1. Here helix-only ellipticity at 222 nm (-39500 (n - 2.57) for each DSSP H run of 4 or more, over all residues; to 500) was calculated and came to -9500; which of the structures I, II was it taken from?
2. Have a look at I, II and say which one yields 4.4 for distance in nm of label points 7 Å out along Cα→Cβ at positions 6 and 30, as calculated.
3. Can you spot which of I, II the value 25 was calculated from, given it is relative contact order in percent (Cα under 8 Å, 6 or more apart)?
4. Starting from the value 3, 11, 12, 11, 13, 17, 16, 10, 5, 2, 0: which structure in I, II was P(r) over Cα pairs in 5 Å bins from 0, in percent calculated from?
5. I have 3.4 for distance in nm of label points 7 Å out along Cα→Cβ at positions 14 and 70, calculated from one of the structures I, II. Which structure is it?
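Just so it is clear, none of the values below were taken in a lab; they were calculated from the coordinates. Small disclaimer: the values here were computed from a predicted structure and weren't measured. Cβ atoms are built from the backbone, for glycine too; each structure is taken alone.
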Structure I
Amino acid sequence: MAQPPFFHEASGAVRFWVRVDGALIGASISRETLHHRFRPGVQGDEPLDTYLTFASVIQAAVASRVAQGSIEPVMLREFDLNK
């Protein structure tokens, strides 16, 4: 069982796990990517709250990257979320 998603202050990213084909895949998405992709006009947005609000879209992007051959840990970029 994976731990819940959390904001890792040192890296400035939300770290989380996604089940893909029965395997838990570790992934992360930076505070900046979350802000620019999902809440560009918001001041003081919280990365973990943004992740939780858009988790289904973000998790689908991880699954897509894994299907394309990415290995763990998957670091999502803004480009991955614009498909």
Structure II
Amino acid sequence: MPLKEKSQTWHWELMFTRPLFEPESTYQRALLDEVARLVDAGVLRSTLTTRLSPIDAATLTEAHRRVESSATIGKVVIEAG
């Protein structure tokens, strides 16, 4: 209520609502399969620009440093070695 007078609202979006409430649905899988096909075909381009490995404290620290610098373009992914 404190924000009502200021007309403040929060809007939430849950990416995986359908799998949570319709677990038998194959829609999410079909959608992700189509996105993968479009990426493979070069129609869509990933925003991934940096891969770091292995998953350890030093790598996590480096990933955090890069993102916190505000100079990172694209996504930073940490993956198992």
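1. The read-out comes from structure I.
2. Among I, II, the structure yielding 4.4 for distance in nm of label points 7 Å out along Cα→Cβ at positions 6 and 30 is II.
3. Computing relative contact order in percent (Cα under 8 Å, 6 or more apart) on every structure in I, II gives 25 only for II.
4. Of the options listed, only II reproduces it.
5. Details: I: 1.4; II: 3.4.
Computed on structure II.
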